[in-house]
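What follows is a set of structures to go through.
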Structure I
Amino acid sequence: MSKTIINTKKAPAPIGPYSQSVMTGNLLFVSGQIGINPDTGILETKDAASETTQVMRNLEAILTEAGLSFTHVVKTTIFLSDMSLFTVVNEVYGSYFSGDFPARETVAVKQLPKNVNVEISVIAAR
């Protein structure tokens, strides 16, 4: 199995021992992204909508670096700090897709890195 590590400066650098994404075969596995603005290094935590928008921008930057887009996404996982954020996050998330939505699960967890409210990972297929 061959794999290619794909990173971009247009998304936040990993905050641990992992890569932004890994391509193997026709599949791209994108690590969970949080709302860090890569230009400033600051978390976008004004509200759940702005935080989710930054997460989606980070995912988009990584997909673009791999030569893909949201149309290639086949699976997403959304982690929330509280299910009360579901509606707001879902609205922002949904605006990045048109029609043929990917498979997905959304779960609430006790705590996320840097105490953010939203983390999203994706799998895309070429």
Structure II
Amino acid sequence: MGSAGVFIVDEHEPVRTALAERLGHADVIRILGHTGRAEDVVLEVVEKQPDIVLFEVKRSDGLGLELLRQLAALPSAPKLIVLTSYPSSWEQDAANRAGAVSYLLKDIESEELIKNISRILEEE
């Protein structure tokens, strides 16, 4: 596998920046960008064409699952991985129904997250 293009969606800029920094050191990952603004998510994903979107569905605007569905419906949809700080079985089921291929905790070790991304791309 070559390097995977990754885009990060999370309302909290410090979280996005830290995640981009953590993953940016991996040879198999290219961080293509990140946003927290709901109005930018679909447009930026269409423009940047990532292989993977790391996505936090908990949003103050309540649009997380809807945005996830919109990304999953794109013609060349990326693989969607939900990263959350506070897991719930209801949210995991809803995210899977909306198109997520994985549901992980944000405190996952960087190496483990990279392995998950690689595994998901190999399953294509």
Origin of the derived value 19, 16, 15 (semi-axes √(5λ) of the Cα gyration tensor in Å; candidates I, II): II
Parent structure of the calculated result -7000, given that helix-only ellipticity at 222 nm (-39500 (n - 2.57) for each DSSP H run of 4 or more, over all residues; to 500) is the read-out and I, II the choices: I
Structure with the greatest value (metric distance in nm of label points 7 Å out along Cα→Cβ at positions 3 and 19, set I, II): II
Structure with the greatest value (metric relative contact order in percent (Cα under 8 Å, 6 or more apart), set I, II): I
Structure (I, II) behind the derived value 74 of volume of the Cα convex hull per residue in Å³, for residues 67-106 alone: I
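The numbers here are math on the coordinates, done by the rules we state, and not lab data. The structure presented is a predicted model; accordingly, all values stated were derived computationally and were not measured. Cβ atoms are built from the backbone, for glycine too; each structure is taken alone.
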